[in-house]
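What follows is a set of structures to go through.
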Structure I
Amino acid sequence: MLTLEALDLSPPGPGEVRLRHTAIGLNFADVYARTGLYPAALPAVLGQEAAGIIEALGPDVTGFAPGDRVVYAGAPGAYADERNVPAAVLVKIPSEIDDERAAAMMLKGTTAEYLLRRTHEVKTGETIVFHAAAGGVGSIACQWAKHLGATVIGTVGTRAKAPIALAHGCDHVVVMSEEDLPTRVREITGGKGVSVVYDSVGKDTFMASLDCLSPRGLMVSYGNASGPVPPFAPLLLTEKGSLFFTRPSLKHYTLTRAERVASAEALFEVVLRGAVTVEVHQRYPLADAARAHADLEGRRTTGATVLLPQRP
């Protein structure tokens with residue numbers, strides 16, 4: 001159950017800053033934490049990303065000052081008006097990017113960065129499949145993959161979302177409720193299949209995703225929107241073409257501050273160049289976080305969603 005409560009906030013400790021949030025990103029990871037798929041000690045404050053303004057510095061903090069506009073991802077506890085947060089997770093926001101877009105893009109955009117540039121380095125001329133192409137990560141990643149020179153096959157749950165995917169980098173869109181994905185992929189690729197599938201849907205799409213891959217292709221399972229992928233025998237990968245399988249997470253691709261900053265800077269670069277646009281399609285007061293979760297789970301959202309602190 002999500003409730004808004006008033007809590008006392010202590011001064012920032014060593015290495016921390018006090019941050020006044022201006023916008024908070026909504027992600028499926030928040031749903032996973034709420035439902036227990038990602039274990040959390042209760043009571044817990046949800047949320048992985050937000051933008052805000054630094055109000056105070058704790059001891060030993062360097063490189064930041066009160067008044068700086070910053071953003072972070074991967075630091076649980078973002079569903080708050082104000083919080084203390086480790087300075088090491090913060091990245092300064094370029095002046096050309098507003099706080100809502102910064103909060104909406106940070107976790108999703110750095111996820112797209114590591115998926116496309118490090119889990120599998122997408123290259124000019126290859127064809128990929130990206131599930132949930134009209135969603136928050138998908139709408140960023142498909143644009144970025146197109147910018148890298150790939151042919152992008154995106155999937156959506158309903159026909160109403162197809163134009164959104166086409167407008168955000170997809171060359172082809174497969175409506176999962178109406179079409180057989182492996183059949184369409186084989187048609188598009190002349191029977192070859194694709195080199196990589198990025199799948200955040202999980203249980204409902206796992207087998208179809210494997211059947212889209214060419215021999216020695218890579219299955220990247222990075223989410224569980226429909227539930228976790230059931231256990232499977234490794235021999236299945238052999239039978240379907242000596243496939244590779246990975247289940248990555250953002251935290252393992254941003255283990256150091258240097259990795260975190262480099263990922264954010266790569267994201268900011270493609271956004272500032274206009275290669276990737278980030279659009280906030282839904283805004284909810286922070287007090288309505290439960291409704292925002294229900295809409296996200298019910299597939300009633302597209303693109304990015306932010307929660308906005310409501311102050312007197």
Structure II
Amino acid sequence: MRVLITGITGFVGSHLAEYCLARDDVEVFGTVRWRSRMDNVPDIVDRVTMIDCDLRDAVAVKHCLDEVRPEFLFHLAAQSFVPTSWKAPVETLVTNIVGEVNVFEAVRELGLGTRIQVAGSSEEYGKVYEDELPIKETNPLRPLSPYGVSKVGQDLLGYQYHESYGLNVVRTRAFNHTGPRRGEPFVSSNFSKQIAVIEKGKKEPVIEVGNLEARRDYTDVRDIVKAYWLALEKGEPGDVYNLGSGRDISIRSLLDMLLELTTAEIEVRQVPARMRPSDVMVLRADTTKFFELTGWKPEIPFEKTLRDLLDYWRERV
């Protein structure tokens with residue numbers, strides 16, 4: 001089986017590539033750009049075929065799809081950091097929405113039967129009320145950031161291209177996920193790196209934080225990539241599935257769990273610059289639909305996820 005992963009050098013893409021390579025008879029291809037960092041893929045770069053392709057370039061995308069002709073396509077490439085979308089809303093919308101349209105158009109024009117996974121996000125739900133928890137796939141979409149809007153656009157384009165052209169698009173809305181190699185700007189990774197730097201005596205024993213009251217549904221990335229595979233293997237084209245743990249914790253609780261993994265005495269200090277213009281206060285997934293279809297549920301304890309993430313940074317600072 002030929003598998004194409006857009007954004008293969010990213011956090012989730014690298015873990016998904018490892019998962020695919022561990023399966024029998026899977027040949028893995030991935031899109032990269034000239035400026036793509038390869039930090040996440042040094043152990044697999046010789047086992048996958050990297051194709052230089054900017055997804056915003058329709059011609060390049062069509063050439064890529066024509067060369068690979070994948071059976072499975074995992075569309076992960078995106079501007080994926082919410083705070084960046086406030087500073088660069090146009091870039092976020094163009095990268096995420098236009099890039100996906102180019103993928104769909106290439107598959108359509110080439111007449112491929114590729115099964116395509118669109119990696120959506122719980123940020124699509126945005127403003128959620130307590131009486132709407134846990135969040136079902138039928139919940140209203142009220143995005144509260146340009147990133148959230150861009151993911152709604154990707155999600156609905158996946159539905160539209162299935163309905164209009166019969167593309168085999170399966171949409172997933174993954175809730176928060178983390179683990180080793182998580183990008184430094186993301187809160188779980190940022191806290192972990194700050195702790196690792198403090199442990200090495202390279203900064204004052206103070207962790208700078210933003211809003212600690214927001215609650216999120218966290219899953220280990222190594223469980224999420226298994227769900228992505230199952231989504232294409234068993235998912236119904238045109239349909240959408242929540243992926244998460246079904247539990248939410250506050251960012252304060254996440255920080256407390258990390259602080260329990262260190263012997264360093266650390267002060268917690270809230271910094272206004274780390275606050276967002278608006279924030280999603282609570283996200284908790286109802287994953288009944290996907291569980292009944294596939295039997296998938298997260299297996300890795302969150303304590304192990306955080307320990308592995310902290311150890312990842314301890315090895316690098």
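A short reminder: the numbers here are calculations on the coordinates, not readings from a lab. Source: prediction; values computed, not measured. Cβ atoms are built from the backbone, for glycine too; each structure is taken alone.
Given a value of 0.85 for FRET efficiency 1/(1 + (r/R0)^6) of positions 81 and 129 (r between Cβ atoms, R0 = 35 Å, to 0.05), point me to the structure among I, II it was derived from.
Computed on structure II.
Out of I, II, which one gives 2.5 for distance in nm of label points 7 Å out along Cα→Cβ at positions 169 and 185 as computed from the coordinates? List each step's numbers first, then the result.
Values: I: 1.8; II: 2.5.
Answer by label: II.
If we compute mean count of other Cβ atoms within 10 Å over residues 105-112 for structures I, II, which one ends up with the highest value?
I
Please compute mean count of other Cβ atoms within 10 Å over residues 233-240 for structures I, II and give me the label with the greatest value.
Of structures I, II, the maximum of mean count of other Cβ atoms within 10 Å over residues 233-240 occurs in II.
If helix-only ellipticity at 222 nm (-39500 (n - 2.57) for each DSSP H run of 4 or more, over all residues; to 500) is computed to be -11500, which of I, II is the source?
Label of the originating structure: II.
For distance in nm of label points 7 Å out along Cα→Cβ at positions 57 and 121, which structure out of I, II has the highest calculated value? Walk me through the numbers before you get to the answer.
Values: I: 3.8; II: 2.6.
For this comparison of distance in nm of label points 7 Å out along Cα→Cβ at positions 57 and 121, the top structure is I.
Which structure, out of I, II, was mean count of other Cβ atoms within 10 Å over residues 209-216 derived from, given a value of 17.0? Don't skip to the end; give the middle numbers.
Working: I: 19.5; II: 17.0.
Here the read-out was taken from II.
Of the structures labelled I, II, which one yields 16.5 when mean count of other Cβ atoms within 10 Å over residues 161-168 is computed from its coordinates?
It must be structure II, since only it matches.
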